[in-house]
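Several structures are given next for inspection.
Values quoted throughout were computed directly from the atomic coordinates according to the rules given, and no laboratory measurement underlies them. What you see is a predicted model, and the numbers here were worked out from it, not measured in a lab. Cβ atoms are built from the backbone, for glycine too; each structure is taken alone.
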Structure I
Amino acid sequence: MRKRTRARELALQMLYQLDARGDDAWDLVDPMLQREEPGADDVHEFARELIRGTMDKRDEIDVLLKDAAQNWQLHRMAVVDRNILRMAVFEMMNLDAVPTKVTINEAIELGKRFSTKQSGSFINGILDRIRREQDL
């Protein structure tokens, strides 16, 4: 598995925890990264960047998601889908080194792997709409 793909998986796990448990879960980030991927500093660094950036910009990201997800309220989305979307929007808007199409494809694969059968197309639709509206 590619390092950035693995980092996204780990970041998703922590974003899920932060969404479900709140700020109390911040103390779990480093121990979880070490336990799940020991000694992989480059994986840890990218995962931390995704986690911190997504959480720091969550309010801005949620506004974009609300606008793009017509007829869907964020709190009614599956927790996994919501966090995949948040992370992907952060990555698309802030990490120029990663092409937008790569980010969207990775998000779709995460949705297929960790959520429902319909998650891939749901995630694709919302991210593509944001990509077009934000001219990314």
Structure II
Amino acid sequence: MWGREPDAYDSGLDEAHLGEWEGRYSADIRAHDPAGYAAWRSGLVTPPGGESFAQLTRRVVESLTAATADCAAAGGDALVVVTHGGPVRALLAELVGLDPARAVHSHPAGLSLLDADPVSREVKLRLYNYSSAVLEPDPAD
């Protein structure tokens, strides 16, 4: 057993704080400000009163780094993280250099797999946004 419970909650892996966009459907935001929404998804714009992509990335990476260290200290060699689309985009941008503008929308229960070499610290993306169901390319909120 490692340092955290299997169902531990870590607020550092929460979705981005969207400020004035909180509680709104993405379709509504896109309808009223398509360029702003696209720029936000690309990590270039912060919603009014919200969290920037850099802030999100820093928060998520800090949480993942702590969880990885806990896992390794307990002798674990695999870590499962359940989170949201924004944190996934942030992690993939930071760890494998995936431009958030090129990242497709995360599907509900979509699976992404990363392999991390503890010696070289190289991270490889093995699977991205997999779902066994046939889903729309732009899932609803």
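Assuming -24000 is helix-only ellipticity at 222 nm (-39500 (n - 2.57) for each DSSP H run of 4 or more, over all residues; to 500) as calculated from a single structure, say which of I, II it is. Don't skip to the answer; put the middle values down first.
Numbers: I: -24000; II: -10500.
Of the structures listed, the value fits I.
From I, II, which structure was Kirkwood radius over Cα pairs in Å = 16.2 calculated on? Structure of origin is II. Can you say which of I, II returns 1.3 when distance in nm of label points 7 Å out along Cα→Cβ at positions 64 and 104 is computed? Among I, II, the structure yielding 1.3 for distance in nm of label points 7 Å out along Cα→Cβ at positions 64 and 104 is I. Starting from the value 0.35: which structure in I, II was FRET efficiency 1/(1 + (r/R0)^6) of positions 8 and 120 (r between Cβ atoms, R0 = 25 Å, to 0.05) calculated from? Computed on structure II.
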